[in-house]
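K.L.:
Heads up, there are several structures right after this.
Values in this text are rule-based calculations from the coordinates and carry no lab data. The model shown is predicted, which means the values in this text are computed figures rather than measured ones.
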Structure P
Amino acid sequence: MSVTPETADDLIVIGKIYSIHGVRGEVKVYSFTDPIDNLLDYKKLTLRRGNDVRQAELVSGRSHNGKFLVVKLKGLDDRDEAGLLREFEICVPRNLFPELTDGEYYWYQLQGLKVTNLEGQLLGKIVDLMETGSNDVMEVKPCPGSLDDRDRLLPYTEQCVLSVDLAAGEMKVDWDADF
């Protein structure tokens, strides 16, 4: 199956198949949703690994110790078939995501934003976000025009993040360039 670039650009990765579970074709999935079982709300899935793109239908799933999901996909009935799906990303179209209230953002919306501090210095752009337990952390890497070539980890907190302008592709932070 081929996916048009417009469709591919509209897909958001919500999980990744990393292993098999048992002998009946179930797969283990790292979910990128919060809580992790929100991934199970989506029945029609797109599986993607490089240029290999497939459609799949979720039959059932369950959380395993709150660390990963065990998922059954339609037509996947044995261990060997399931093993072929290792490292496939699980994607859904962004238009299926619930609407958020003002001031709330999905991680995919923050990735790629340029980050400037109160002094107007460009610190870099957001390349990744991580859950750490107490608060999420943004990984900011240098980009053209950056103040320096340092990688930075900034907390995603009210004290640090002052404003987000998705239209301008910018986030303003209270963060000293020397941190």
Structure Q
Amino acid sequence: ILHRSGSKKGTISGGVILLVGSLLTLRFDLQTTMLECFLVFLVMGLGMGFVTISTLILVQNGAESEDLGIVTSLHQFGRSLGGTIGVGICGGLVTNRLLDSLENTAQVLPPSVIKQLNESIENILRPEFQSLLEPPAMEGVRLSVFSGVYAVFIIAVASSFFCLLCGLCISEKKVKI
């Protein structure tokens, strides 16, 4: 597909698909099913796949043959570094928003639950932890988690839009085969 249409078109198509997928995450709510999540993330993954392969081909086509290894490794390193930084930023944002939101629900959380959360925020995902919560407290926890994750979805939309803009600015070097 990319060979016939060109890598720049693949990059732009991938950027559009990625942006559509990330915009669909903004429709998620507490009633969103796992199937809906799977389908939306499948769309996002398809977009990422097109962007990743297309940009790699563009980078390789723009390099001299003796520099192929260097540009390929720099492309991979940039992707890995960007992912690492992105995960760190988004993880910090989720945790910060989650803790801020949980402070607002602290009145309905038993002291033992607050103690467990202070020990490790990961306890929030454990069934034995969730069984300690009354329904109003569990609803508050669910809303707190949603608040944190939703902020990441907004960042995903902004990042996807930036990806599309970058794809539009890339020039493509024609390669004779």
Structure R
Amino acid sequence: MRRRLSLKQMAVALGGMITVPTWAYGWNQDALKFTSASLLPPELETLLSEVVDTLIPATDTPGARELGVDKFILTMLRDCYEKEAQDKLASALQTIDERAKQEVSSGFTACTQAQRTQVLAVLDKENKEQKEDRSSAFSLLKNLTIQGYLNSEYVMKNLLKYELIPARYHGCVPVNN
């Protein structure tokens, strides 16, 4: 009885050892359907990376691009936002690039840091003057950038006073009147 059971288990284990690696071999960026690459075209992903780096540039601390905030934004858009918001952000990125071409005569990615800052400042000023609600695409981009930066591991551990379990409980404390 036990011999039959152990032979069955060995056959299943051997079959698993053979089939699992060949099955997992096909897992790559191209084969998986729900990747960040399928959310935006590659040129808009590059533009997003540059915009994020312009909003929070590297100083003595790492910038937003170095901390992977652009990938955070893509993940948040893919997992937490409707298709409408995704399309709105893609059109906002195209608007940023078109505005850079109007202001500086080159695309946003070809601009210097000062020119990028100028383009984003003009767009931010226009956004505030139009008194658009906080759900505008440019506001969404700024808010997700700030959220991704503040929630990054580097910022939480090295710049903020991060406590895994805040508000300690001290049970036996003398009471003084």
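K.L.:
When P(r) over Cα pairs in 10 Å bins from 0, in percent is calculated, the result is 9, 28, 27, 18, 11, 6, 1; to which of the structures P, Q, R does this value belong?
P.N.:
Of the options listed, only Q reproduces it.
K.L.:
Can I ask one more? Taking volume of the Cα convex hull per residue in Å³, for residues 108-163 alone for each of P, Q, R, which is largest? Intermediate values should be presented prior to the final figure.
P.N.:
On the way: P: 78; Q: 87; R: 120.
Top value of volume of the Cα convex hull per residue in Å³, for residues 108-163 alone goes to structure R.
K.L.:
Using helix-only ellipticity at 222 nm (-39500 (n - 2.57) for each DSSP H run of 4 or more, over all residues; to 500) as the calculated read-out, with -26500 as its value, let me know the right label among P, Q, R.
P.N.:
Label of the originating structure: Q.
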